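Down below are the structures I want you to see.
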Structure P
Amino acid sequence: MYSPFTYGKDDDPPFEIVETEISPDATLPVGLRDRILVHTVHDGDVIPDRFRVDASGSPLVDPENLERRYVQERDWGANLVARELASQLGTVGYGRCKIARVLLDFNRFPGSTPPSITEPLKRLAINAPFATALDHQQKMSLLKDYYDHISDLIEERSLVGKLIIIGVHTYDEHNASLTQRPDISVMYQAAGYQRESRMPYGVFDPMCPDVLGESTCSPILRDRISLNLERTGFRVSHNHPYPLPEGSIEVRAQVWYFFFFLKQCFEDEFPETKEDEAYRMVWTMLLNTNLRLAEGEALRSYLHRYRRMPFGKVESYRAAETAYARVSAYLDNSTVVEAYQRSPDRPSSLAIEVRKDLVCEFHPDTGRPLPMSQVFADRAQLIAKVIAGAVATYFETDRQFL
């Protein structure tokens, strides 16, 4: 008989730091442990009732279709690997997005995906079946109460001061062609850069250097993780079967970090601009990498789309235009890009995809995960231990070559 999932609790936080017990084998120096963030964004289970049923209690989405999509979309086992990785690294825990991916995909830009878009990398945060099931106000509420809340928590508490951000995902065993995927894929390149060798036009500000799309993390760290996993017997690929979507945390964080670095450099040289409203508008726009702030998008549209501003605001936008031109000229005539690229404090953000069947067992008919057995728990722990060991080696020996 059909038995639906419970889909979490309505009062569950959309994002939380899950405390983990530090492994006695954790080798990372204590002083570095709080400079690493491990997180998951696609292994959540919460779908609040107000997005599943209407005022009369009738389902907004057919329950069987919802369960099918929920099972397909969820990164089963990602939380298990992330918990073990945080434990092996010795961090206080890992960041977990609680919202189910089928309802809201935080690893995409905000918006509702049109029915004509079927390519996963081009999707927005709200996808089928909720893209058509929810009305405008429900979508506004979903993005405001969950997407924005998660963004604020990550930017305010999790990004500043970090050296390494590792997003843990799981993917299906087979490609669409039925060929078997590698055990693990290390992902670090933006999709747009892979297609066109540049950052996508019109997504981030044109001041964003195209070279940032080439790799969101240190090549040495990337290769150290891959080498250690291969030596342990896991088959590893890079950016397969897909690279990073521009809306992913990994890409957005790299752009955010660069503009944050640029802001620090500029204000160190021109401290009088710190309290200037025109420059505040510019930095708000540049750091708005999730495209959610209307204020940032308004200035962007004025600068790059030449749109008219409301009466009474023209002078403030012209002042911001002058400030923007000064920041842009400073960037062009400085070594900020090279300094950022070569800085040992440049954060690395990468995604690790683990094949689902390595850490979970699924019912052959329903696709639901079966109860966890020790063999899968042990494998998740081994994967985590190898990655943590690679990170430790990177800090101990590899960073001297940066």
Structure Q
Amino acid sequence: MSATVSRMSTALRTNFFFLGVLVGGWSTRIPEVKTALKLNDATLGRVLMGSTVGVIISSQIIGGLMRELGAKKVFYLGSLIFPVGYLCLAFAPNAYILFLGAVFFVLGYAFIDNPLTMITQELEKIADRKFLSGFHAFWCMGTLTAAFFGSFLIGHVPYPIHLTGLAILCFSVLVLSGRTLEAKAPSGEKVAKIDFPWFGKNTGIIWAIGFAMLCANSAEFGATDWSALFLRDVLGITGQFYVGAFMAFEIGMITSRLLGDKYIHTYGPEKVIKVCGFVGSVMWLVTMVLGVQMSHGNKVLAYFVILLGYLVAGLGVGPMYPALITIVGHLSGVETSVAFARCLLIALLGFAVVPGLIGHISDLSSLNIAMLLPITLLGVGGFMSRVARSSRVMAA
């Protein structure tokens, strides 16, 4: 049993890592894509909302696919779909193809991420210990690695070549390491579809947890998708240095997620979510305001103040999503897999909508104002820690 746990743990860490590489590689080249295609903030925002379509499609079919095919086959399906989206992002000649790329990338990503999370929960039951926060730390390590090495390619290697290389590398690794994953295979028997309405008895807690996940996801992807553009367009930071905020945020995420399982177990998910949400939001806001003001007199100092804010924001965001998944796992009175799928859908709407919404707000006002959206949502996520008090949450 211990050999099985060790083998699956390694495979899951590897897969989460390379999912992070995909996100980090794309996020750090967004400024170049925006410039190459001559997009304004609003158009870029609409392009990023292509993710919404990917989320909607995946939410409608992934439950049935997981039920009929099993987690492992859905994982392989996602591994085949995401390269199509990634190559569209790499070679898009206009905003329409870029939008299509976002659709397929997020669709494939959801088909990989959802099975990995479900398999991790099975592993936690087998090993009788927590893994999820630590595995998400490897996702952050992947984004940080992609951002770090990708920063040296900016200005030297065209982004289509860079993104194509990442697509080939990640596809190869995911397919090979996926063979080690063990998941419950479908038995061949017809499994009845569980009828769990969006509204009605016992659905309020699902909406509340899903909204809290949405806030955490929105803060995370609002930071990662717009961090490089914030440094470039607001502070005037150029070249590989505008990747600094993204890297600081991911360092914070890695640190807090590596420690997350321990703190969630010791202090409980409610306290972890509350402290991380409130402290991360306030510090992110304060450093952003100070950094922008200081940039007029001392750009170097302002740069490091902004990096500090993104670091603390990453520390705050890191354990919130895994802690909320822990709460879902302790719900009573609902089917865990159905509850998780419903919460994940609501959470992915934040990933799909908020980064694009930031672009629209920026075009109407400024990027400074637009970044108040993910900062505020991080604080709201801390307030939503009270979902852990629900009478339908059983003791861990």
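Which structure, out of P, Q, was FRET efficiency 1/(1 + (r/R0)^6) of positions 344 and 376 (r between Cβ atoms, R0 = 41 Å, to 0.05) calculated from, if the result is 0.95? This value belongs to structure Q. Comparison across structures P, Q (criterion: mean count of other Cβ atoms within 10 Å over residues 80-87) gives the highest value for P.
Looking at relative contact order in percent (Cα under 8 Å, 6 or more apart), point out which structure of P, Q has the largest value. Could the numbers behind the result be given before it?
Numbers: P: 21; Q: 25.
Largest calculated value belongs to Q.
Can you spot which of P, Q the value -26500 was calculated from, given it is helix-only ellipticity at 222 nm (-39500 (n - 2.57) for each DSSP H run of 4 or more, over all residues; to 500)? Working shown, then result.
Numbers: P: -12000; Q: -26500.
The read-out comes from structure Q.
Ranked by percent of Cα pairs over 34 Å apart, structures P, Q are topped by P, which has the highest value. Source structure of the calculated read-out (distance in nm of label points 7 Å out along Cα→Cβ at positions 16 and 152, 2.7) within P, Q: Q.
Of the structures labelled P, Q, which one yields 0.50 when FRET efficiency 1/(1 + (r/R0)^6) of positions 24 and 368 (r between Cβ atoms, R0 = 35 Å, to 0.05) is computed from its coordinates? Source structure for this number: P. Look at FRET efficiency 1/(1 + (r/R0)^6) of positions 144 and 328 (r between Cβ atoms, R0 = 25 Å, to 0.05) for each of P, Q: the largest one is in Q.
Every read-out reported here was derived from the displayed coordinates using simple, explicitly stated rules and does not represent laboratory data. Not measured: the values here are computed from a predicted model. Cβ atoms are built from the backbone, for glycine too; each structure is taken alone.
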